[in-house]
Structure formats: C-alpha cells, structure tokens
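Below, each structure is written out as structure tokens.
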Structure I
Amino acid sequence: MTNRWPLLVFALVMAVIPLIPGMPPFWIVLLDNIGLAALVAMGLVLLTGVGGLTSFGQAAFCGFGAYTTAVLTVSYGFSPWVTLPLSLLVSGIAAVILGIITVRLSGHYLPLGTIAWGIGLYYLFSKLEFLGRNDGISGIPPLSIGTFRMLDPGTIYYAIWLAVLISAVLTMNLLDSRTGRAIRALRRGHIAAEAFGVQTPRAKLLVFIYAAVLAGLSGWLYAHFQRAATPTPFGAQAGIEYLFIAVVGGAGYVWGAVLGAGIVVILKEILQSYLPLIFGGQSQLETIVFGMLLVVLLQLAPTGVWPWLMSRLPFRLSRKHPDTAPTLPARERLATAPSVLLHIEKARKQFGGVIAVNDVSFDVQAREIVALIGPNGAGKSTTFNLITGVLTATGGSISVLDQNIDNAPPQEVVKLGVSRTFQHVKLVPDMTVLENVAIGAHLRGSSGAVSSMLRLDRSDEARLLAEAARQIERVGLGDQIDQLAGSLSLGQQRIVEIARALCADPVLLLLDEPAAGLRHMEKQRLAALLRQLRDGGMSVLLVEHDMGFVMDLADRVVVLDFGTKIAEGVPDAIKSNPDVIKAYLGVSA
C-alpha cells in the first residue's frame, strides 16, 4: 500500500489555510479556482498522461455539470445536493456518446476530434433558449448544510478541496490496481495489452468517462461557487488551458494536476495584474508572456514540474511488498487436453500483392519446444501474429486445443492459454518491473474499476502481485523488481517480457527472439528455464536467429523462407538439410 502520510499532511495544511489570521479573501478565491481546475486536470492526467488519449474538450464536460445543476435548481427548485449525482450522470452519459466515437480515433485525428466537439458544444450552450443563450443562467442557489449556507469563497473552499482530495485518493487507488495497469498499458499501444486479455476499447471508454465525470464535478462546484453559469468558461480556450495545466504539472501524475493548476492559475493572475502596470495598459501582453514562460518551464522540466521536484527529494517513497505470498489459483484447463496444442493448416497472409505467409502448416505437441527459424523477412513474426490474433489470416486454419481460432481477437486467444513475447519489446518504461509483469496476470484477476477505487480489491491485488513477483524470481530478475522497466538493458527487458508471459499461466508460450541481447551465460540460464517449463508440462514455440541456442534447445525445428515452409524436423536433420543450408545459412548446396 502506498504511503498516505503526504496526503494527510497536505489535507491538514489546506484545512488550516483559511483559518490563518489576516488571510486575504482574494487568495481564498484563487485557491478555489485552483481546486476547480485541478479536478479537470486530474481527469486529463488519467486520460492523456496515463491513457495516452489527448483531449482538448474537457471544458465542455464542465459545462454539462454546471448547466445541469443550474437548470434543475433555478427552474425546478431541486436541492443542489440532489443535482450532484444528476450532474455527474449527465456528464457521464455525454462522455459515453462522445467517447464511443472519439476513442476509436488515433493519431492526430483524436485531438482534432475533441477540439471539434468542444467547439460545437460551446456554441450549443450559447444558442439553447432554456440555457439562457449567451447570458446563461443566474441566481443559482449556494450549497448549504442545514441553515449553514456556503455564500462566500471561504466556506465553499472546504467543499471544493474535499472534492479534490477525495478525487485524488480515488484516482490513485484506480491507478494502483489491475484496471489501472491496463489503462497505463494503453499509452504504449494496444497490441501488448490485448495480448494479455485487456479489452482496450472498454478501457479507453472507461478512462474517458472517468475524466468527464471529474470535469462534471468541477462544473457543478463552479456553478454554486459563481452562482451563475454562462458559456464562456466552457469553450475551446478553457479546454486547451486545462490540458496545459496537466502537462505543466506532470501529465502522468495525480498530484501534478494540483501543482500544475496552482502554477498556471497563479501565473495568469500575476501577469494580468502587473503587466498592464508595467506597460501602462497600452497592450494586452499576458497571453504572449504566459506562453513564453510555459515554454521556458517545460524546457527546464520537460516531463512536468511534479516529477522534476520528486526527483530532487532526498528520499523515495517505496512500495512495501506483502510478507506473505498468497497463491493465485491456476487457470482452468481442459479435463483431457489433446496431444496437439497448436495446429496450423495452410495458413496464409497476404498484404496486397505481397505474400508474407504462404500456406504454412505445422503443429506443436504437448511438452515440446519447437523453433521457427528463417532469414529476415521469412514470415516468422507474421506467423506469430496470425496465431495470437494480432493479424487476420487470408486463408487456412489455426486451432489451439482443438478449438478453431481463425481471426479470433487476441483477448480470446490468450484465454485458451496462449501467451507471447514480442520481437520489439513492448513494456511500459515508466512502470516498474513488477507492474509490467503483473499485466500478464490480467485475466487471472476479477476486480473492476469501482472496487479498485474503493480499495475493495486488496486481496485480489495481493495475489496478482505475488504471482508477478514469483515469475520475476523465476526468471532471475528479483533484484530489479522495483526498477523502472525503461532503465533495464534490452536483454533484461526481454526477460521481463518472458516473466509477463508466464504470469498468464499458459499452456503454450510463444517467444519472439528471446535470446536477442543476452550474454552467453544469460542464454544458458534462459535455455535451462525453457527446458524446466517443458518438463513441467508447458510447450514453447520460439523464433530465434542464434542457431547454436536453437539447435541445443529445440525438439523440432520449422524453417521458413519467403513465407514458405522449406523444412521441418529434428535439429540434426535440419543442420544437414541442403535447402536450409542454401536459403538460411547462405552456403551453396
């Protein structure tokens, strides 16, 4: 469990600030605005910094929250507290509708899409009669508890910062969970996440809705703070500013949202107050100077101010691992497993006029290590991608445990007990080795987002992390368990991928060039591990270019050349096969 003392200290400091004698009301208003901006930025931390989905339209969701409570309290006499869940619900429903379309976009189309509907919703707010058009809705009642009414900035201050603290705790709990690891894996692409059972469209939509709900909460508080709702605070410029806040504070850090909000809000206020005095009010230079200062700030701290500050602390907040290692139940197996685990019959993959895999057939038996070799471009990795559902086959059939998996998605393939590594390492570099490996056990956990936020997933989480730790020890990287994956050598990263694949408890392990980047003794340890896995009942299909490693390890070898199988047999037969010598070893037969 992460250390909560900094959170308690921060909460105590924020509670005391309004009680300081002589505290100017202006600074309380400023802190209120910082809290409101931090809520939106916190959602962007999850959406953009963690999930990799850039959004410029979060201000529109603030508008949904603000206008919902404005209409219901002013026109229909609802209590503001009754409108809170309704405001969050409306923001969430809007996020579902927009998210179903938006999260399917990729590249530059995603941020462009959020700008488009952000501008569209801003103009919609300003044109609808029941929202007051450009004049908006005024006379919104203040928040109240009994006879105590939060009329001034000093009283609603506690409601705003309580919302910030609760949201921060819920967000950190979500990130520190099975669901959170799935979300964090999205930023490095969907292929690796899907290979271990993560439903990436669902995960993207979840984080999109969560960010929208936090923005809706900010909008609800804003409406009762300002006692009015107009379209101006919910336009495209505000959406861009919220994204600035998240980036300046540290796009992947929850507390970076709070720090970034403080920096941007205070900086804007200082510039708006003092620049007109310096230049005699002749021109409005705030935006230009503001942009220049942000560029300088990001040059000094390119990943954000929060991680820059944390890197300079004289101590580190480390995670405590459980002393006891609860056992994670093995995945369900067929009562009578067939002798043939994988059967490929005339598999074919064609990209336009290029045939990458040309009617390839072979199988993998139980308790067997099979090597798939061939020159670069022979179609080995493409064959792996056909087996694991990353690519759809043009023809032929593929079955695992007698179940046809033709064109099945990766999430369904891994459920059958097929796990893999990748030719190009696909780890999340700013996650620890333990967290990366635990992604492999995603399907072996059951806790969802809500239980994670409420910290009801601890027993399930402990089992997943204990299993990940066991697999890390198994591959010999126990000393690196808390290191960031991006800090390891390429060879160590490949071993981490093997540990992650083993966390899925597979019956068939697919390894794509596992020995690349390893030293001689590391290769020997890897070979010993693979033999141990085979003797324990697991089968291995591996792609490898190190012929000495392959010939000493494999029970059978399949050779591809230009997408066509040219040989299959035991290592001794492959060594003397004239077609293999000619095509692969480059020696005339």
Structure II
Amino acid sequence: MTAAAFAGIERSALGRRWCPRAVDFQRALGFAQRVGVSEAIARILLGRGVAEADAAAFLDPRLRDLLPDPSHLKDMDKAVARIVAAIEAGEMIAVFGDYDVDGATSAALLHAVIGGAGGRVRHYIPDRMREGYGPNAPALLKLGEEGARIVITVDCGTTAHAPLEAAAAAGIDVVVVDHHAAEAGLPPAFAIVNPNRIDETSDQGKLAAVGVSFLLAVAINRALRQRGRPTVELLECLDLVALGTVCDVVPLVGLNRAFVAQGLKAVRARTRIGIAALADVAGVQERVQAFHLGFALGPRVNAGGRVGEADLGVRLLTTGDPTEAAEIAKRLDGYNRERQRIEADVLASALAQAEANADRDLVFVAGEGWHPGVIGIVASRLKERFERPALVIALDGAQGKGSARSAFGWDIGAAVIAARGAGLLVNGGGHANAAGLTVAAGGLEPLRGFLSANLGAHLENVERRTVVEYDGALPLSAATAALVEELERVGPYGVGNPEPRFVFNAVRVAKADIVGTSHIRCFLEDSRGVRLSAIAFRAVGTGLSEILLRSDGSSVHLLGRLKLDSWRGASRVQLQIEDAAAV
C-alpha cells in the first residue's frame, strides 16, 4: 500500500507525490545497534531492503565474495580456449567494440589482458554515422584481410546474423561478448558469451558488457597461468569496469556493486593515465564518486563516438604515454562541448514535438537532420522531463536511427526485438533500460502503435501514479559535511541503489538566480537563520521555476539530495533540488 504523501501534498511542482520509505523507527534503532551503524544509515539500508545479515557485505562489497566461476556461462570455456590458442600461436586478435563507454572500456580491458599476455591485439570501433551499431560485414572482412583470424565483439554482436555469417564464410572465428537481449536464434559465431542468451541459466544478466568482459578476462588469466604465460593484474583494470558499468546504467546491485566500489578505488589511485587526464580536463578535483563517472568522465569518452572520432575513447584508455593521454583528453573535451551544442538544438525540437503529445504514455518523436550521435542523450532528457519511456528517431531520407530509454520498469529491449520480429524494423536490439533501432521512414506510425500497445499491456500491472520516495525529513541544520560523508558508506549509488533523498520542510528561498542557460541557484534559510546553498539543474522552463524564482518570501517544501560542492577548492554542503512544493 502506498504511504501517505508528505504534508498531504498530492501534486508537487513537477506533478509528483512524495512518500516516505516505510521504515519502522524501533526496528531501525535495533538494526543500528546490532550492525554498528548510525540510525540514519540503518534507516537507509532498511529502506532499500537490506537485511541485517547482509549489511556488512552491502557496505563493503568484495569481489572474492561475489565473483562467480566464469565457466558457468555458456561458451565461456570454448571462447577462452580459442583466444588462448591465438595468443600462443601469435595470431592477430581484433577486438571489435561498440562506440559507447561500455564498448570502449570492454575493448580496452581485453586489449590490456591479451597484450599483457604477449598476444598480438588491435581494436576496431565502427563509425556511428557511416557504419552504425555493431559488427558489419565490410569491417569484419577487412579485419580478416589484414590478418585477424579471430575477432572478439564486445557490447555487440548477439543479433548480428548477416555480418557473422559473412565472417564465418571467410574463415574468421568470431567470439561475441555481450549483454544485450537475444533472440531465439543466435548468429553463427564461434562462441557467444552473453548472460542474457535465452538458453542461459546464469543469474548475471544485469552485468554490463564490461562486466561480462571481466569474467572472460578472469578465465583467460586462469588458463594463461596454467600454461605458465604472463598475465596482467586484473584488480588494476577495475577502473575500466567501474566506468563502463556506471555509464551503461545497469543496476548497482550484487556483482555490479562490487565492481564499482572496488573500481572507484582504482580510479582514485590515478594509475591509468588516460582516466587521470580525463578527470583533469573535466575539472574533477574532489574525491571521485560514481556520479563523476556517469556525468563527468563518461560523457567525454562517449563524445568521440557521438560527434568526433569513434576510437578516441579506446585510444585514451589504452595509451601509456602521458602526453598522448593529455592531448586525447583535450580533444574529447572539445567534442563534448560540441556534443552539448548539438544536443541542445535537437532537444529543443524534440521537446516541442513531445509537448504536443504530452498525454501519451510513450514519448515518440522524430526529426529530419537530427544528429544520430545525440539522440540517446535526448531520449534520456525526455524520459526525465515527462517521466515516461521515450524514443527519439533521427531521420535521414528513407531511414531513421532511433534510441529509446525506458520507464515504469518496461523492458524496452525486449519490445524492440519483438518489433523487429514483427517486421517493423530494419534492425534493433537492446536491454531492459535502453535500446537502439533502425526503421524505414514510412514505418514510424506502425512502430509507434506496436510499442504503445506493448507498453499499454505492461502498464495494466503497474501503478502509474508518479511517486518519489524519500529517506527522511531534515532541518537545514542537519545538512552537514559529516552527514554527507556518512552517506557515502551506502554508495556507490545508481540504478538499484538510489541516492538518499531528503525533504526540507517549510524553508525560505532567500535568493535565487539563473546560472548557465537552464539551472537555478538558490540560497535557503530557515526560521532560525540557518542557511544552505542549493541548485536545481535544468529547472528553467519547468514547474520548479515558478516556485524557486518567485520573490515574495514565502516558504516552500524542497526535495533533493545532499552533496559536497568543492567549487574553487572550498568544500561546502549543497542541496541538489529535485522537486518543490508550495507550503
């Protein structure tokens, strides 16, 4: 049963209903005493369903406790035997990666493992505009002509039937390492390692491709050690695994949580010069958290594949030259600024379309000339704005490239594969939270109808009212650096483990102004004169503007997350406002 809304407010500035996580006060006290944590941490853990017996492992997730035997995955041993044989024979091994962060980190990881064992390895990242997503026959055949007799596809390949048929006919062994949803029929690869194969019994289906690649790396290292060959230290590669896992927005639970918790330690050690150079150009000065991977480092790695040079991310993550790393990081930073400009233009057009159909459950927009490199980000923005699934299609003549993001727990990857099976798509695939597709320009309305019907059937069993859960109500005086540091213990935060949200009851916005083009910076004050800085990102033009920018001195309720802001070297607590409501 849904809890009572905060202060009886049924509709906030953004149309939400704020409800406290159902945590019994006495139970939280007992939990805190027995586990040895504060009552605040106990409440947060209980609110996320963490049992007392699991609390220690949750707060300190370790790979040795959670890492499965890689051989439990179908085709794993077959893939390892072929790769190790190629290393020993001196065969050229090509790693074919996707152009996003998950693909780049997966490619960099396997490049390090194979190269560290003395293998001959090269990478190949397809151009988003010319080649599109996943393996294509011309690229695979060209790799074969250049000497690669084995190609490892990472973060792609599970549905690439025709390209893999062409590769097999040319005598190229393709090993697919992927996590995307599969069809009943698999392509003719030498091996397909994917926990989301329909015939797979693994419980690791929530891994990003870089997580699956890490399991492959563990198995390769094990086989190499048995043969007395050199291996790389895989713990030093966890920075790559953390970066790819966070940026692919997979649930940070179980093994993924351990990957990110331990990988953040490697990122903070700055031993990978490419990641260190990227953090420097991004201006990350504070202690790196999962947030920085997802919103500062990841977008820059992605920028090369979106609007620049597709392989820049892998080159940055594999270089051992500090000068080259600094140069590539600067180029990626420049491409990221270009991406932001292009994104803003496409988002404005997409928003205008979406507003005209705001009553629909599925946000479905399409535009001629939209840059395909930003439609995934725009889909995410639309999903956030309208709080419903979004599909953005960039049309180019007779075809369109689409990118979708899910909401309501709808498996968008499965829906897109079903649409492909129904003959509505040229190509398409994905996973539960995101998907990509290619559609004929004349097939937009049939596709919209199919996906809307699929979503509608799902929504029959879903509570559609937008409810935001919060972890407690705090006075401004409780928003301290000590509290923020204590909350770090429950991280890393992400899908499956959301950052704690708090309500601040009846505070006054002492000052507010617009910063950048769409953010609102505020200074809050309570009846005792306690003050707190705050910011609402991308709030201009939303219902937040009306409440935060008014200057009548009235009180408001605020919902948000507490952060340490290290602007210009000085750390202070800041509230990141997510919603507001009039008192």
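Here, each number is a calculation from the coordinates, and none is a lab measurement. Since this is a predicted model, take the numbers as computed values, not measurements. Cβ atoms are built from the backbone, for glycine too; each structure is taken alone.
With distance in nm of label points 7 Å out along Cα→Cβ at positions 9 and 441 coming out at 3.2, pick the structure among I, II it was computed from. Value 3.2 for distance in nm of label points 7 Å out along Cα→Cβ at positions 9 and 441 corresponds to I out of I, II.
I have 4.5 for distance in nm of label points 7 Å out along Cα→Cβ at positions 257 and 393, calculated from one of the structures I, II. Which structure is it? So the calculation was done on I.
Which structure, out of I, II, was Rg and Dmax of the Cα atoms in Å calculated from, if the result is 24.2, 77? Derived from the structure labelled II. When distance in nm of label points 7 Å out along Cα→Cβ at positions 145 and 249 is calculated for each of structures I, II, structure II gives the greatest result. Thinking of I, II, which structure, once Rg/Rh (Cα atoms, Kirkwood Rh), for residues 401-448 alone is computed, gives back 1.02? Traced to structure I.
Here helix-only ellipticity at 222 nm (-39500 (n - 2.57) for each DSSP H run of 4 or more, over all residues; to 500) was derived from just one of the structures I, II, and that gives -12500; the source is II.
Quick check: 17 is what I get for relative contact order in percent (Cα under 8 Å, 6 or more apart), calculated from one of I, II. Which structure matches? Value 17 for relative contact order in percent (Cα under 8 Å, 6 or more apart) corresponds to I out of I, II.
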